[in-house]
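Colleague: I've put the structures underneath this note.
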Structure I
Amino acid sequence: MRRAALSKDGAAEKDRNFVTALARGLDILRCFGPSDEYLGNAELAKRTNIPRPTVSRMTATLTQLGYLRYAENLEKYRLGPGVLDLGYRYLASEGVRDIARPFMQELADATDCMVAIAAPDGASMTYIQVCQGSGPLVLRLSVGSRVATGTSAAGRALLAALPENEREPYYEAIRAQNPDAWPEVQRGLQRAIKEYQQYGFVTSDGEWNRDVSAVGVPLILDNGGQVVPFNCGGSSLRLSRRILIENLGPRLKEVVDQVRQMVQGREV
């Protein structure tokens with residue numbers, strides 16, 4: 001049915017700019033859904049009407065690019081973090097950044113910290129919105145800067161808010177990047193998940209960078225279908241753990257709550 005839709009009236013096939021291989025790859029990704037978490041090449045070939053050898057090459061390519069993950073024990077594929085990351089970037093570009101900016105800047109000015117929104121990219125997080133305070137010890141990162149998913153406040157906020165089964169692809173990417181560091185990173189993630197359950201925010205106290213302390217709060221939309229992580233941080237010389245827990249974390253939660261109300265109000 002999807003293939004038929006693409007070639008309706010032959011329009012797609014007649015368009016010289018139409019890339020059939022790309023369309024087929026997207027067809028494969030569209031096959032996955034809540035009730036079809038794992039699919040094999042034979043099932044994908046049947047659903048898309050694409051020859052099985054072609055499906056096998058495409059799933060291998062999509063796996064290498066991070067858009068699929070292969071489960072050896074099942075001999076099937078599931079969506080990888082690459083697909084999730086595209087969704088987060090799309091959501092962030094569709095108004096959340098603009099809505100959040102004045103609230104973020106107000107917090108940055110009041111605390112002399114950096115406040116940011118990040119989008120995931122496997123083992124890394126990329127800042128897509130940044131507001132800076134004016135103090136001398138403000139963390140100076142900009143849009144496009146990347147931080148580690150496993151040790152940064154933004155990355156931990158994302159992972160703490162995700163369902164357990166959706167965390168695993170990120171864990172795999174983090175583990176693959178630095179296997180030796182994984183046990184310590186994993187312990188930090190477990191602490192962050194407990195913090196989120198207790199406080200509604202997570203911390204990174206000198207773990208991403210020994211000179212930086214921060215808190216992270218996830219913006220959860222669409223009944224948990226979308227998670228956009230916010231973080232607020234600065235120099236560890238002036239941000240003790242007590243300040244993170246009693247001051248910065250609750251204030252960032254307030255900002256995220258304000259943004260959530262604005263976004264939901266716009267959707268009504």
Structure II
Amino acid sequence: MTEWTGFAAAQATEELEVELLLEALYQRFGIDYRGYGRERLRERLLAQVAERGLATLTGLQESLLHQAGVAHGVVRALGVPAAPLFDLPEDTCRLRTALGDSLRPTALPKVWLAEPAGVAEAWTLAILLAEEKLYGRTEVFATVGSDEQLAEMRAASLPVAELAASQGHYEASGGSGRLADYFEVANGEARLLPRLRERITWAQYSLVTDASFNEFHGIICRRALPDFGPVLRQRVLRLFRDSLSLFGVLGLDRALAATDAGVEDYQLLFEDGGWYKRIR
């Protein structure tokens with residue numbers, strides 16, 4: 001067997017191991033990553049193999065099926081990595097403008113934050129809406145893919161040091177106050193003020209399998225979409241089109257391609273970003 005043939009065989013075996021592991025995760029736990037792009041998935045799964053001192057992806061699959069807690073760890077590793085508050089200030093500036101223009105004419109607007117980068121992305125949105133004088137009448141639906149993630153988000157807090165570290169990004173995003181004023185602090189941990197937290201409805205929801213569950217005036221999904229394979233991406237874009245009200249705002253990871261689902265129904269809001277208004 002030549003060196004190249006051996007490499008190709010090893011690669012084919014690894015690809016099969018990935019498929020079998022994803023199928024096991026779906027069949028045993030009902031969590032479906034089968035439509036995700038394989039390159040990022042493989043990287044994250046192999047990192048789990050190394051972290052757990054295992055030899056192969058097959059070993060990870062065995063642990064996932066037979067050891068308590070392993071599946072939750074794998075799901076966390078495959079999900080959207082957590083990000084700090086206001087970590088993308090230029091993008092948050094666009095969000096301020098886009099949502100402000102869209103939500104102000106609406107009596108009781110609803111915003112869907114799909115697969116956020118941890119609790120900080122939802123809290124960033126809440127603070128932004130409060131500063132735009134929109135939060136008191138806006139309901140935010142933040143959805144994650146598993147019950148374990150849901151429990152974590154509902155109980156989440158942030159290290160108090162993150163407030164000071166994120167102050168500069170907050171100001172660069174258009175914030176004019178003190179970020180710490182939006183939080184209550186105890187034992188070195190910070191939580192968003194209750195009057196702001198209560199407007200966020202956390203729910204378990206699968207972008208892979210679930211249907212549209214409401215009509216929204218804003219939908220934001222900029223963190224999870226890069227992980228999706230082409231078929232799943234089109235499925236999710238159709239879902240967002242079916243869930244977005246006329247003149248609602250859609251925030252994506254990148255600009256829509258000419259062949260993307262629903263592209264003809266949107267107007268691009270900013271030249272350098274994936275922000276759209278539905279116009280028909």
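Read the figures in this text as sums done on the coordinates, not as results from a lab. Fair warning: this is a prediction, and the values are worked out from it, not measured in the lab. Cβ atoms are built from the backbone, for glycine too; each structure is taken alone.
Colleague: Comparing Rg/Rh (Cα atoms, Kirkwood Rh) across I, II, which structure shows the greatest value?
Modeller: When Rg/Rh (Cα atoms, Kirkwood Rh) is calculated for I, II, structure I comes out on top.
Colleague: Okay, moving on. If you rank structures I, II by mean count of other Cβ atoms within 10 Å over residues 71-78, which sits at the top with the largest value?
Modeller: II
Colleague: Of the structures labelled I, II, which one yields 2.6 when distance in nm of label points 7 Å out along Cα→Cβ at positions 127 and 167 is computed from its coordinates?
Modeller: I
Colleague: Let me ask something additional. Output the label of whichever structure in I, II has the greatest value of distance in nm of label points 7 Å out along Cα→Cβ at positions 79 and 191.
Modeller: Structure I gives the largest value of distance in nm of label points 7 Å out along Cα→Cβ at positions 79 and 191 among I, II.
Colleague: Using distance in nm of label points 7 Å out along Cα→Cβ at positions 55 and 215 for the comparison, can you identify which of I, II gives the largest number?
Modeller: Between I, II, the highest calculated value is found for II.
Colleague: Comparing structures I, II by relative contact order in percent (Cα under 8 Å, 6 or more apart), which one has the largest value?
Modeller: Biggest value here belongs to II.
Colleague: For which of the structures I, II does the calculation of mean count of other Cβ atoms within 10 Å over residues 207-214 return 20.4?
Modeller: Attributed to the structure labelled I.
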